[in-house]
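Any read-out appearing in this document is the output of simple, stated calculations on the displayed coordinates, not a laboratory observation. Fair warning: this is a prediction, and the values are worked out from it, not measured in the lab. Cβ atoms are built from the backbone, for glycine too; each structure is taken alone.
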Structure 1
Amino acid sequence: MTAAAWSAWVPQHALLASGVQLVLLPQPQWLRTLVHVAIPFGSCDGAVRCANQSLLIAPGAQHLLEHVLANRLEQMIGAQFAAHGVNLQAQTGWHRTGYHFWTLDAPLELTSALLQALLAVDIPADTVAHEQQIVAHELRQRQHDPRIQARQQMLQALFHQHPVRNSVIGTPAQIEALDSAHLLALYRTLYQPQTLTVFAAGPLDPNAWAAALSALPLPASAQPRPVRVEPVEPATVVTQRAQSTASVAVPMLRLAFKERDFTLPYALREQSSLLALELLTGPAGALARAGRAIQGSYDYAGDLSFGYSVLEWHTPQPEQLLELVASALADLRQQPIDPAQLALVQRNRCAQMLRALEQPDQAMLWLLTTHFKQTSLSDYLAAAQASSAELLQQRLSEHFQPLNAVASLVLPR
């Protein structure tokens with residue numbers, strides 16, 4: 001398999017005179033068009049710098065602002081979207097906030113309406129108060145979700161200062177302390193033509209989209225483009241073990257490894273970690289060879305400023321499982337990687353990525369994540385293929401080492 005397999009997934013980029021970026025992925029065989037309008041700032045941005053001044057961003061403010069803007073957008077353009085049977089949604093991530101929809105008809109008309117409205121929103125105090133109540137209800141719901149509890153516990157054990165350790169939506173006290181003045185300053189700084197990117201994928205004509213969106217009477221950016229202020233994060237973990245209780249039938253175990261090596265390109269960091277985890281937990285992996293194949297999942301998460309690998313299980317015997325994994329990792333570090341097994345997991349990894357692209361929602365997710373991580377779809381395939389046995393041995397020895405590990409347990413009450 002070569003990069004040619006990705007040729008149909010190479011997006012077209014354009015920078016409009018207004019400063020808006022376009023990332024367009026023509027897929028003529030699709031029936032629907034997916035659109036996502038996003039800014040490159042999210043819950044992990046505790047501060048931005050603009051015109052030699054820093055704006056501190058209160059925890060939870062990005063998510064509350066997203067709620068307020070979604071409320072105002074519904075009032076401004078909700079009827080237009082509803083006339084086409086379209087539901088506009090919004091989401092705050094670690095390093096992006098976006099407003100998205102899919103439609104069978106009029107995608108360019110709706111995208112134009114969304115762009116213009118998003119840059120012309122007011123933020124009344126009564127709307128802020130209303131959305132604070134909505135977020136407070138969301139917080140109460142999350143308090144009873146053991147999966148969210150487990151993830152937050154793990155992140156707080158991994159990271160000392162990086163905002164990823166904080167909840168995306170904040171705490172009740174943090175949300176209550178926010179006011180319309182702070183949200184308005186945040187909106188005026190972060191929501192400008194030069195910070196907006198329009199992602200669209202489906203049966204579209206890139207030239208027609210560029211021409212139509214270029215003709216929109218968008219306001220000029222009022223100030224220089226804001227720049228993310230990256231947090232300073234120690235290399236060590238906070239604690240190697242975290243434990244709590246929740247309403248679960250079986251203990252939940254997460255074993256995470258904090259990233260220390262940021263010299264590797266992001267795609268190579270991610271793919272080499274995933275391949276190493278497949279060598280550990282896959283059907284022919286080290287645990288299976290030891291007669292201890294245990295059903296679970298694994299992932300690598302992060303961006304340019306942080307990262308971690310994580311394995312997740314529901315297991316009645318978490319302590320024994322931790323011992324088994326530690327032993328299997330030690331064996332992997334000491335034994336040469338079989339070239340045939342490596343070639344197999346590389347092929348499987350590439351096939352998984354290509355299969356994911358067959359789903360429009362997954363294709364859009366790839367488009368978003370690669371853009372904001374300053375990489376590309378083809379970089380991921382190349383990274384999987386370039387993850388040599390030597391690199392995987394290095395990752396097993398340096399990334400998957402005990403000093404980087406956090407064991408996070410959620411036990412039944």
Structure 2
Amino acid sequence: MMKGFISRTFFVISLLLVPLSAFGYNRLAHRAGPAIFEPRLDRNCLSTVEVSVMGGSTTTGRNGSKDKTDVLNVYGLHNMHRLAEGVPGLDPLNLDDAILINLMGQPNNGDFGKLKFTGKFKYIGADITLTQNFCRGFFAQINVPVQRIEVTDIAYVDQSPSTGLPNINSAEWTQFLARFDNILERYDLSKADSKDTGAGDLTILGGWTYNNDSSDTLDFMDVTIKAGLSIPTARERNIEEVFSIPAGHNGHVGIPVSFDMALGMFEWFTFGAHVGGQFFLKHDGVFRMKTHADQNGFMKLYYDAAREDLGNQWDVATFLKADHIAGGLSLAVGYSYTAQEDTTLAPVDTTVFTASIVNDDDILKKWHMHTVSVCADYDFAQDNKKFNPKIGIFYNHPVAGKRIFNTNTIGGNAGVNIVWNF
């Protein structure tokens with residue numbers, strides 16, 4: 001009885017797909033994404049319109065040692081002592097350059113001249129996803145994201161020692177701190193709050209899906225394969241803002257691919273798994289880069305043209321779902337592991353920039369994130385109805401990781417599946 005009911009109503013796509021469609025190909029280190037990826041239903045000419053909203057904020061992250069730290073300290077302390085090392089054209093007659101010259105002339109003493117930055121990161125995203133089935137399991141999908149990213153409440157804690165020389169009270173250091181903003185301004189840089197609203201990266205996908213609900217041992221077995229193009233419509237990192245966060249993949253064209261599968265059993269239980277990746281084309285742009293080995297993280301004074309080779313991304317996920325346990329109500333829990341390989345920069349001006357120094361920067365190093373997701377959705381599907389709406393809520397929690405922001409995200413989605421009987 002129940003198996004027959006599920007078979008009749010399964011033509012409605014689970015809108016738990018919304019986190020995948022809306023956010024699944026923007027796997028970013030600054031916020032948790034979904035861990036639940038369901039295959040698409042194989043029904044000729046089925047149309048789906050989905051809208052999803054997700055947001056979250058954090059003041060913490062995880063550094064290169066996987067330890068919890070302040071959100072703007074995930075790449076380590078910022079070394080102001082060596083901030084101007086290797087920067088060409090320093091003018092000793094200019095007040096701010098003279099301060100930099102005097103500061104970097106001081107010897108090392110522990111964490112002298114190092115700052116630990118703190119702040120708050122906030123993300124809000126809204127997505128529209130359109131999916132259209134054709135025939136024999138083939139379909140197309142387009143995702144249009146809009147998002148707001150903020151880094152606010154920026155402050156720092158001086159890590160300079162109070163003993164030995166130089167120290168927290170040394171004149172060269174206090175002069176630097178007094179002119180900090182002026183020095184950054186001279187190099188077209190600001191450590192003020194960063195706020196931006198705009199499009200994310202547009203994703204266009206093609207796929208093939210297969211559903212088998214005639215097994216003697218399983219209620220159903222579904223698989224979906226997708227591949228496509230991520231188009232860099234999002235704003236790139238603003239090199240004039242120290243703590244600017246790119247809204248997408250920083251100007252890179254991406255090629256996302258994925259495989260999803262689900263097994264139904266006991267007339268109410270679903271087990272699913274996902275494997276995905278995204279491969280990026282190289283991108284020419286202007287980047288702030290290290291001019292000395294002791295520089296690191298968000299803040300660098302000098303910038304120039306370079307070719308960026310963005311690290312490829314990989315993710316695996318699994319989920320368990322209690323399907324239609326009370327009318328149209330379904331509950332699910334999932335886990336995902338997402339990783340991005342090292343990014344490298346090839347500077348054009350190799351007289352100023354040394355590639356080995358430029359790429360020995362924590363902000364370019366690989367990152368990974370472990371995420372747990374929970375979802376609840378309710379579908380209003382009815383037999384022989386053309387329009388079948390569904391609503392849902394979800395929560396994504398990063399439980400561990402390396403070089404990431406600990407941004408929990410919560411959101412909701414709504415959509416409608418349209419059955420065309422041609």
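General observations
- Computing distance in nm of label points 7 Å out along Cα→Cβ at positions 156 and 308 across structures 1, 2 gives 1.2 for structure 1.
- In this comparison of 1, 2, the computed figure -14000 for helix-only ellipticity at 222 nm (-39500 (n - 2.57) for each DSSP H run of 4 or more, over all residues; to 500) is attributed to 1.
- Mean count of other Cβ atoms within 10 Å over residues 380-387 - structure with the largest value, from 1, 2: 1
- Comparison of 1, 2 by distance in nm of label points 7 Å out along Cα→Cβ at positions 44 and 84 - largest value held by: 2
- If FRET efficiency 1/(1 + (r/R0)^6) of positions 92 and 316 (r between Cβ atoms, R0 = 41 Å, to 0.05) is computed and equals 0.15, the structure in 1, 2: 2
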